[in-house]
Structure P
Amino acid sequence: MPKQIWVVRAGRDGMFLDEFLSKSMVAIGWNQIGDLTGVGSREQVSAILMQGYPDYSKGQLAMNTGQVYRFLCEVVEGETVVTYNPDQRIYHVGTVVGPYAFHPEYEIELRHTKAVKWTATIERDRLSASTKNSLGSIATLFCASEAASEELMAVAAAKPASLGPLPSLDDAVPDEEETEILQDTEQRAMEFLQDRLSKLSWDDMQRLVAGLLRAMGYKTRISPAGPDRGKDIVASPDALGFVPPRIVIEVKHRKGAMGAPDVRSFAGGLRNHDNGLYVSTGGFTKEAQYEAERANHPLTLMNSVDLGTAIVENYDLMDLETRTLLPFKKIYWPA
């Protein structure tokens, strides 16, 4: 079984790395709590954090309690720790050689400490893409995966010559692991998007769908509150809805899947030359999909995944009002 490795961040962008190395230590923040000597349970840590950080949500309290408790009680003497230097792109590897110590004379972010003997460095370029990805957490403290720990220890123990030369950028080829990481990142982003969609109110969901259609080049009219007879939104190339194609949209924002009777009722309300778009964030049953396929009018069913994909594809064309409903932050991935 590979040795467990703890990753301890030296502050944002490694700002406290020099202190970690010069003082032979690792440290964590949480500067609104004092000396933790003698604290030995999660319950004690949680109570102290609640007092120091009364604005923590329940989730924040649980997450931070876990990190502080692990630093106190699991990152013990003999454990291996790693910290990262983003400027030089190297990992420093060391062994914990002392118990928890509180240093009120240190900088406010460096007062909760463990003594460390730094023993090795690892160039980030020596690691596989999967290990690099697993070490990318923004948490102050976390345990590296078993596979990453095994690779880190193997690379740290090997002589540089045995590892071979670094690959030339001119000879670089697409990395299957990097492709998998990209696909995993995209999948996670889509899952978070689904989470955000589920939290929108019905009114905001209706406005979001209308905004999506405007980004696609249509003019939209949202039905006023009240019985809409299956028309939440009407979209067409012109503002009055005279110019084809005219799209009638029904929006259902709920957890349950829509069934065949729902789709049949919607299709029955379409007029000649109308196209139907039925949006359901709860999805559709198989019977509902069969019903849409045999409808007399062109009818498209859009579940939350379809909606999320369409939003991503058209987000740059959305107006400010629509983007405010679902704010995105763009990131760039090396091609």
Structure Q
Amino acid sequence: MDDITDTVYDSVIIGGAAASLTAAIYAARRAMKTLVIAKSIGGQAAMTDVIENYPGFMSVGGIPLMNKMLKQAIKAGAEVIYEEVTVIEEIPNANNGKPMFAVKTSGNIYKTKTVILSYGKTPRTLDVPGEGEFGAKGVSYCTVCDGPLFKGKKVAVVGGGNSALEGAEYLSKICPKVYLIHRRDQFRGFEYLVEEVKKRENIEILFNSIVKEIKGEQTVHSIVLQNVVTNETKEIPVSGVFVEIGSVTKTEFIKHLVKLDQMGQVLATNNAETYYPDSDKVRPGIFAAGDITQTPFKQIVVSAGEGCKAALQAYNYLAGQQPTFVADWVAKKKK
């Protein structure tokens, strides 16, 4: 039987990466009793060895950056537990007419006045030998994040949608050779992107092909491809493999609470508020931030900013006030 905690939190934040940890920092600094529930810390950032586009850091590893955010959230007063959320249920009119929520994990139930959904998306993987071994050692799931690390090197992009086409086009500007590998005989992306890719002389398109294996030693040095029509295989030397075949949004367990788009992403306002399912009416008490939302920019800095907005909006909701400017710094005292 699940244990129901006696504590009532001002906010339960679901997720363990940039959006969640930033939300925790801002919520705790507003003296909100804050709980972060995460399976692990880091999210997609943890799969990146080097990040060079996060403000304030010329270069930083994904795991060290997330650990800094974690320590900052804990120092601000947030609690962090490592569990997986399975169900969220509303407790109507339990908070002076406002809803309260029961957040269930495999073994506990946590009561909270607000919920911040910020657990991101999970990239689809190729599930081939070598992919896991060379994660962050040549295998990447974010062309924009990791592309600059492969400047001047031969790389491969796997996929046939817009993200793969955009990734190949971007990499063609900094890499001498880009292989664009797609299992079908035509792309699924926008026509203008297809045309742009075909114009690039250093992009070689390999239709009807799948990756069978990723090889290397300390880092990636080649991939084995198989033609799905002829079954012929060949090995191509590359230093990087960018997997751009989409991501999975795990939102089935919240679709009864908030409105989702066709991709399963949580629809959120500019202030991180959510909507009732099948309605354009704002859903009180539940907020969303980061990659789990419909934002097209799946970047760490964007997620962090949205996590900040979600926490401040949750604070405004609890305080019963409209969004206002509140400085979050302390002026240095003059000596």
* Asked: One of P, Q was used to compute helix-only ellipticity at 222 nm (-39500 (n - 2.57) for each DSSP H run of 4 or more, over all residues; to 500), and the answer was -11000. Which one was it?
  -> P
* Compare distance in nm of label points 7 Å out along Cα→Cβ at positions 185 and 313 across structures P, Q and report the one with the greatest value. => Q
* Identify which of structures P, Q gives the largest calculated value of relative contact order in percent (Cα under 8 Å, 6 or more apart). => Q
* **Structure from which 21.3 was derived, mean projected area of the Cα convex hull in nm², options P, Q** => Q
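Where a number appears in this text, it was derived from the coordinates with a stated rule and is not lab data. What you see is a predicted model, and the numbers here were worked out from it, not measured in a lab. Cβ atoms are built from the backbone, for glycine too; each structure is taken alone.
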